[in-house]
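Peer 1: In structure tokens below, several structures.
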Structure P
Amino acid sequence: MFIASDSDSVMSAQKYERVTAGAELNVAVTLSRLGLKSQYFSRFGNDQLGSVILADIEAEGVDISLVKRVDSFTGAMVRNSGKSQVVEISYLRKGSAASTIEPQDILDSYISSAKWLHTTGITCAISTTGAATVKYALSKAVSLGIKSSFDLNIRRRLWSEADAKKVLAPLASNIELLIGGEDEYQVVFGSNEPKKILAEANKRGCRIAVMTKGDQQLRYCVDGNYEEITPPKVIALDPVGSGDAFTGGAIAGLLSGMSVDQALRQGSICGALVASMFGDWTGIPTGELGVINENHR
């Protein structure tokens, strides 16, 4: 990702800072920071951009041994900082290496050797083979008895709401943890009643259904039981990436043996810390065995 550094508008910026980020990757880094072993899979181009991104990922302790390098360019994004203006993102990913990912890339051993599989709707949005790969991986996790999570993560600049619903609705079923913003749930489930939507997600086999709304009440439903959590209040400097930190913190908590409520509260702390600092990874806390360090609580 290239972020304008001398202006809060790409239209006037002359200088940019390169950082590595991405929804699934942010989750993997959060898990690694919290003391768990995480592995990231995607396709990268045989270019310098791909090489430097992989070096960044590896430096965070995330296993990249399964990554494929292909003869296509490594995808990127360009954005302003969002410090004084609304964040505007330009995606440079159509035809990118990651968009060529296909179900055959995912071997059974990749999933059977894991305790948890995580993916998002962004991979579904960048290509039809990306969507097929997500579908395959999630279904394979079910057949192998591996817990999984899916973040709806609808990016309206990548596809329409109608196309998103058509692809994502079937995927929002039979998983351990479903995550999405209030507006994203409305697109996929076709309702504007949070309790009704979350109950429906549970009926579809999503044991834990979580609905976020920035720093407002976090709603969730577990096996038909509805609850709410008030996230920590912080001065948000850069909310981009905070949702992924929330997801990573919650997954880490669940893997550590926490109750759902405890895990989601840990996720909320991780998300708030990231939102309070500039950059997707800057505020991600550290921990051991999936539990955030005491000084961050």
Structure Q
Amino acid sequence: MEYLYILFAVLSALLAALTVIFSKIGLKNTDADSATALRTTMVLVFAVASVFLSGGWSDLSKATGPTLLFLILSGCATGASWLFYFKALKTGDVNKVTPIDKSSTVLAMLMAFIFLGEELSLYKIIAMVLIGAGTLMMTVNKSNGKSKAGAWLLFAWLSSIFAALTSILSKLGVEHIDSNLATAIRTAVVLVMAWIVVAANGKKNVFAGLDGRGFFFLLLSAAATAGSWLCYNHALQIGDASVVVPIDKLSILPVILFSRVVLKEKLTAPAAAGLVLVCAGTVLTIL
């Protein structure tokens, strides 16, 4: 049972991969901001349902001021990361955007050592070097004529920074209350942010371009996201962030496989070598 959090981290990674895949399909003819808001609404429904099923509402009285603050800040960081990520995904290839987004791993690990006081072992130092080097190899020379003036690149890096902040803030916020309840609170914050962005951009018809097929895949994406978040927060609650975060980022494997087989997006030799380094580094974090 000591390493049960690793299982939850792996499940989180698998569900996160499905989130990206379903979102890419569902975003095809839909505005990125509107799709994010609609998907987050669905995620909140799943998250609240899980709280009722688990009886997590009883922990609401344990939510102190600092706990709520960290969860709210985590939700804000998540919302920002999502918005930037889906903007990048809208204009860039999946196998270009995803590696950059996953580079938040190294930053999150460093934050865990600095702010959470987690152990900095030799294995984890080597792991960070391998993950960082692998990510760099996967992101160099990625520009092509299809991307809009490199806008996807900026959005992807901003997504990465906010994703790292999300991990640390979530760890601080989930320590003293039920992880399902923490997920619901964080999702509610993300939902408010998402709809504010939609309103600020003057989007009147959020369903424009969203047909039955698109809505179905966004629904699947929301279910996968809810499951991923529930598993991820539980893993953070019982395990070290410096181990949970790298494992969660292994969602890149099925995503890149999907982009190659279904979307016909090619993975260069350097990028493939970089992927091997990222995976090797992730395995070292568990040792």
Structure R
Amino acid sequence: MATPPLEHRMSLGDVELACIEWPGDGDPILMLHASGFHSRCWNQVVKHLPGRHVYAVDLPFHGKSDSPGEVNWNAIAHYIAALVERLGLQRIIGVGHSIGGYMIARAAAAHPERFRHLLLIDPVIVAPEDYDVARANAAGINVADHPVARRKNRWRDADEMFARFHDRPPFNTWEPEVLRDYCDYALKPANEEGYRQLACDPINEASVYISQAMSDAVHEDIPRIVTPTTLLRAKYTGLSINDLSSSPTWPGLAQAIPDCREHYYPELNHFIPMQDPALVARHIRETLG
């Protein structure tokens, strides 16, 4: 039987982040998940990396981590950079999906001496000119009116979640084991009525999407990403607040990062680690040599 991972809470001053650790050998692998999810969404990728030393973090406002005030991508980037220092890791293989890819990229710009390789999986880094459009769109959106804010947030258990989602897009494109992991760790403990709410509150998740419009500081960091980088990108069809399975990644990103190799997967959608965890694990093994 596999040894269960260790659970940590890491204090970073005014916030605590939850972190899962799979002890193992070799250079450490640090994984950051997508908006609305949690660290255990990496379980199936980790299963393809037996014996490797892996950390997976719940981003602020997600999972078991704290929700420190208003959502701000620059503040989250600061917390992740601080976490890298707090863990004391060196020669990190940084793996990030969606917002997690954005945060890993900024952590590597802040601490280039600590990272050996980056694997950015369809990161939420859009073209420089698109941030102006996103800011204009965000200015007219009330958080409570965002489609994500209206997610169902009253559940009996993880089984109810799984039954509701497994035939619905985009979840029907995922490997069932990944969806099971998402559901099993997505809910808070039951209240006195026996119902459970999402650990990532829909209002917080909607705020993550809206505040992305103010996250263009990443373009100041991109020239400072000297770490060799692998970029996995799904087919880009333009930004959308209604289709969360569409790729948000700037098609010119690989050319903007100083040392980057791109792999384009037009047959996949934004949820690459959920659709094909073995593919993601293969790319991680390649970075490990």
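Peer 1: Taking 21 as the value of relative contact order in percent (Cα under 8 Å, 6 or more apart) derived from one of the structures shown (P, Q, R), identify that structure.
Peer 2: R
Peer 1: For which of P, Q, R does Rg and Dmax of the Cα atoms in Å, for residues 193-272 alone, calculated from the coordinates, equal 17.3, 44?
Peer 2: The read-out comes from structure Q.
Peer 1: Right, something else. Which structure, out of P, Q, R, was helix-only ellipticity at 222 nm (-39500 (n - 2.57) for each DSSP H run of 4 or more, over all residues; to 500) derived from, given a value of -11500?
Peer 2: Checking each candidate, the match is P.
Throughout, read-outs are computed from the coordinates displayed, never taken from laboratory work. Since we're looking at a predicted model, the values are computed, not measured.
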